[in-house]
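Pasting the structures in now, so scroll down.
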Structure I
Amino acid sequence: MNERRKAHRGRTCLGGRIAFNRQYSTMDCVVRNLSPNGAKLLFSGPVAIPARFELVLPARDESRDVLVVWRSPAEVGVFFDERRSGSVISLEAARRIRRLEAERGDLLRRLAQLTE
């Protein structure tokens, strides 16, 4: 089998969480190996997940947008999609951004009600 990775993936055993469907759907996973470009995720059983989602690594205080490269019933290989995320941001910053976006949406709805 040809190795196509550009960077070596070191073995890990990090707890992670994937989030999709606008953060309404989450699932726990274990990050079995990790590189600057991607990771291998292990789930407790067979999973059906989208081709793109957010990978949250609480131990590292990171959140990354990922693209599925390969999958088996309980494992997924992902590539970190820097085009979507731009750069790694802390979980606190991601939470603050989501909270501010929700507040903005509430204010826009209220403004629309007041101008009717």
Structure II
Amino acid sequence: MAGGGRRVLLVEDETLIAMLVEDLLHDLDCEDVLTASRIDQAIVAAKSAAVDVAILDVNLAGTLTYPVADILRARGIPFIFVTGYTAAALIPEYAKCPTLQKPFRRDDLGAALSSVLGARPG
């Protein structure tokens, strides 16, 4: 399947959304999900967590998560932005990154994971 036993960093400040996305990730055969709900937690996790992919809410309690994306990019860890806005709202440096607009479906998440992980949709 799309997740293929992968470890995921999920950066999301809304508890219910985080729980829903975590369930979707497990449905997509992801092995472990590490959740960060604050920017300081997300930065620490981005620097040190052993993850295969990350899902980043663009706006985390009023703070943009681009510093987290910068760290992940430097480590070579692929990521997907999620946002309540359109992908056009991303800063130019990240405008071409995979982005899911909330609300999204399981199949959309699976396709995005497959895309960034270099696998075919499952």
Here Cα extents along the principal axes in Å has been calculated and equals 64, 27, 24, so which of I, II was it run on? I
Which structure, out of I, II, was helix-only ellipticity at 222 nm (-39500 (n - 2.57) for each DSSP H run of 4 or more, over all residues; to 500) derived from, given a value of -8000? I
Matching 25 (relative contact order in percent (Cα under 8 Å, 6 or more apart), computed) against labels I, II points to structure II
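Any read-out appearing in this document is the output of simple, stated calculations on the displayed coordinates, not a laboratory observation. As the structure is a computational prediction, the values presented were derived from the model and not from experiment.
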